1. Please state which of the structures 1, 2 yields 3.4 when distance in nm of label points 7 Å out along Cα→Cβ at positions 89 and 417 is computed from it.
2. From 1, 2, which structure was mean count of other Cβ atoms within 10 Å over residues 257-264 = 20.8 calculated on?
3. Can you tell which of 1, 2 yields 5.1 when distance in nm of label points 7 Å out along Cα→Cβ at positions 153 and 345 is derived from it?
4. Suppose you compute semi-axes √(5λ) of the Cα gyration tensor in Å, for residues 409-448 alone for every structure in 1, 2: which one lands on 21, 12, 5?
5. Which structure, out of 1, 2, was distance in nm of label points 7 Å out along Cα→Cβ at positions 33 and 329 calculated from, if the result is 2.3?
Structure 1
Amino acid sequence: MTLIKSISGIRGTIGGIVTENLTPLDIVKFTAAYAAFIKNLTTERCLSGKKNPCIVVGRDARISGEMVHRIITGTLIGMGCDVTDIGMATTPTTEIAVEKENASGGIIITASHNPKQWNALKLLNSSGEFLSAAEGEEILSIAESEDFLFSPVDELGKVTQKQYLHEHIQQVLSLDLVDKKAIEAANFRVAIDCVNSVGGIAIPELLYALGVKEIFKLHCAPHGNFSHNPEPLPQHLTELASLTRSSKASVGFAVDPDVDRLAIYCENGEPFGEEYTLVAVSDYVLQHTPGNTVSNLSSSRALRDVTRARNGEYNAAAVGEVNVVTKMKETNAVIGGEGNGGVIYPALHYGRDALAGIALFLTYLAKSGKTPSELRKSYPVYFMAKQKVELTPGIDTEMILNKVKEIFSDQQITDIDGVKIDFPDKWVHLRRSNTEPIIRVYSEAHSMEEAEEIGKQIIKLIQEFS
């Protein structure tokens with residue numbers, strides 16, 4: 001059982017011992033610290049002019065979601081915050097709701113791709129974006145010192161319930177590069193796997209709104225008992241591959257439990273490749289709005305290649321959505337995201353959004369006249385191996401990273417986030433995860449054998465140094 005406190009929030013397994021797992025007491029403490037942080041931000045206390053700060057709360061469909069939601073809501077009320085409760089909602093929907101409500105912040109209750117025993121609190125600022133590292137550190141400090149004061153009875157907050165999915169979908173449909181008429185005319189048949197979470201509500205509604213009439217559904221009942229591992233990787237999506245092929249669907253889509261990651265399947269049941277979700281959507285956007293792109297250090301070189309081919313500039317950021325967003329703003333990027341299927345399209349909002357990804361990809365398919373497999377073949381061929389090393393207590397991660405840097409000092413080294421070694425024909429990136437007790441080792445080359453080999457070489461070094 002695990003509890004991970006980081007600048008990006010608090011994440012852990014449900015049940016067990018306080019401070020070692022995500023227990024009700026840990027949830028109260030961390031929520032109160034966030035509320036204290038929000039209340040300290042401004043003397044006006046609420047951007048919308050209300051007496052109390054306003055916090056939007058949304059959650060995915062996890063079994064523990066209702067329990068965690070009640071604790072968070074009660075704690076926010078006790079801290080003198082008003083709550084806009086949007087119920088079961090996707091992460092991007094919650095981000096949009098914060099901005100639309102002119103709220104002081106937001107909490108998304110989701111452990112993203114982690115299995116059902118996990119849950120987490122993702123924290124947002126008043127723009128509906130993830131907090132900076134400095135802000136996250138401040139909240140951790142408040143939680144550690146318990147420097148927060150609960151409100152007297154006359155200053156308690158209140159709860160208002162709203163639904164924001166329709167608003168989110170309408171904003172997607174209103175994007176200049178989303179063409180509902182083209183999608184409708186293409187008569188797409190779409191297969192989907194929504195892993196028994198909020199995607200089962202959001203994705204069908206989006207597709208129908210886009211004019212898709214035939215949808216083949218897998219695991220769309222949002223009960224939180226995930227029918228397979230919720231991370232949208234090929235080994236977990238064999239049912240979707242079979243359904244896409246057997247139903248003669250034009251394309252298949254899979255999302256993670258909070259719907260910020262998008263995996264695409266070709267009409268022949270082959271995976272489009274999670275790294276290529278962002279590549280394809282970016283290629284479409286760059287054709288119509290030339291400019292710059294950003295992804296993180298662990299993402300494919302294919303985005304760099306496509307960006308340069310469209311006369312744009314590519315930049316890499318440290319892993320983490322907030323880091324990608326910061327770099328996108330610095331470089332005026334027109335599109336960006338992460339290679340795990342996370343598309344960030346600033347014309348909508350600065351957050352990974354599978355709904356935007358689906359709408360843009362379907363528009364691209366409709367206008368290009370290509371099948372997904374034909375489109376995939378038009379991009380540079382890279383293979384990525386994603387491996388990991390479990391961490392045990394006492395391992396000196398910093399020492400390991402420094403040793404690796406020394407060994408490969410003759411290559412191009414980037415150390416803004418772990419260590420990335422760029423070879424002329426491949427790369428490998430190792431870094432400690434912010435969400436799990438592991439060191440991630442990602443590598444990419446022109447063949448899977450080469451990618452796996454360099455990754456295994458690094459893992460062997462890590463094990464030797466441990």
Structure 2
Amino acid sequence: MSLIKSISGIRGTIGGKVGDNLTPVDAVKFASAYGTWLKRNTSKKSLKVVIGRDARISGSMISGLVSSTLQGAGIDVIDLGLSTTPTVEMFVPYLKADGGIILTASHNPKQWNALKLLNSHGEFISGKDGEELLKIAENEDFDYAEVDNLGSYTNDDSAIEYHIEKIVNLPLVDVEAVKKSRFKVVLDAVNSTGGISVPPLLKRLGVEVIEMYCDPNGHFPHNPEPLEVNLGDIMRKVPEVKADLGIVVDPDVDRLALISEDGSMFGEEYTLVAVADYVLSQTPSPTVSNLSSSRALRDISDKYGQNYEASAVGEVNVVAKMKEIKAKIGGEGNGGIIYPELHYGRDSLVGIALFLTWLAKKRISCKQLRESYPSYFMGKKKIDLESGINTDLILEKLTGKYKNENITTIDGLKIDFTDNWVHLRKSNTEPIIRIYTEAPTQAEADQLADRFIEEIRQVS
């Protein structure tokens with residue numbers, strides 16, 4: 001089965017059987033549920049929804065199905081066409097729309113696609129709203145419009161330009177400082193919409209851009225998740241052309257990875273660390289990342305005398321915590337920058353502008369900036385358990401065992417030891433416990449993960 005229904009949307013592989021994969025029927029069914037949910041939760045007579053998509057091959061087909069379905073529900077559709085997740089998020093409140101749908105499977109391979117659902121603030125819908133929507137879909141309890149009340153359809157190709165304009169006018173984005181630095185950058189946009197959004201931003205900042213895989217044709221030249229194992233081409237290219245750094249985005253441009261001038265990874269976890277360093281130096285505030293993100297953000301927060309808090313995994317949880325403690329910077333350690341001065345969503349474009357501003361002001365190389373931060377190494381493993389096993393009971397037993405340590409149980413079990421940490425999260429769909437660790441060396445991180453795999457076996 002490759003159809004995953006969650007409170008934030010629906011994700012699956014294209015083709016196959018209805019209910020098992022993301023088929024046209026499933027796309028229509030879920031769009032119907034979203035449209036019905038919107039209508040039942042507003043007193044407005046006329047509703048409008050913004051949609052946009054990344055460049056994956058199935059995008060045009062899924063977009064047509066979704067927009068037609070929303071029109072059938074009596075909802076006006078503003079279609080941004082090829083766009084980015086953060087651009088759609090920003091354009092929803094800009095147009096005073098009632099919601100938004102982003103058609104992207106993020107970092108998943110090309111056979112995947114998804115419907116990601118936004119509220120009227122351009123933020124992912126809440127868990128409560130998502131549960132209501134899933135119930136509507138399950139019961140096929142849809143509300144469609146009569147012929148005289150069908151929704152309209154409009155194209156709008158101005159959204160990316162609007163997004164870039166808002167970024168370059170942010171107080172902390174120093175366009176002149178970046179221009180004076182005359183940066184030379186290699187960009188890998190994995191043949192998706194980073195290819196039509198990142199180059200125009202870099203050119204506004206006076207940056208020389210060497211483009212790799214910037215044709216938005218949806219044929220990803222490598223696994224699109226921006227991890228070191230997938231980025232050999234750009235890691236070789238950056239030192240070859242004597243660039244100052246490399247920039248990598250995922251297909252929907254909400255995750256940002258950086259390559260130093262010698263071709264080494266800056267580190268996906270350290271994108272947020274570097275941007276937070278700059279933001280806190282100018283506008284001190286608490287910070288937030290999720291429980292599986294690097295301890296380095298806490299260290300940076302301590303440097304400025306600011307409080308750091310961790311949320312449950314998931315962008316919606318990070319955003320909720322940021323609002324609660326009024327954090328001016330936060331995000332996820334997978335390269336997801338959330339800068340509320342612009343909007344509450346992971347955004348590679350604003351991350352790029354803030355990072356380049358910081359690099360320009362520091363007047364040091366990308367490699368030197370990375371070396372200025374504490375080094376941590378992460379391990380990510382999992383343990384497959386027997387079908388029917390009670391994973392909650394396993395986590396309860398380990399919680400009891402480590403009750404005298406610094407533990408957090410808002411999302412699985414995280415144990416913060418003095419020099420390292422481990423985060424255990426159960427799968428909601430399979431008998432699996434995922435194990436995330438961080439330590440001062442890679443060997444220690446891996447050893448900690450192996451230790452907890454054995455402990456899970458002992459209590460299961």
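1. Working: 1: 2.6; 2: 3.4.
Going through each structure in turn, the value belongs to 2.
2. Considering all the candidates, the number was obtained from 2.
3. The value was obtained from structure 1.
4. 2
5. This value belongs to structure 1.
We did not get these values from a lab; they are worked out from the coordinates using the rules stated. Every value quoted in this text rests on a predicted model; they were computed, and no experiment measured them. Cβ atoms are built from the backbone, for glycine too; each structure is taken alone.
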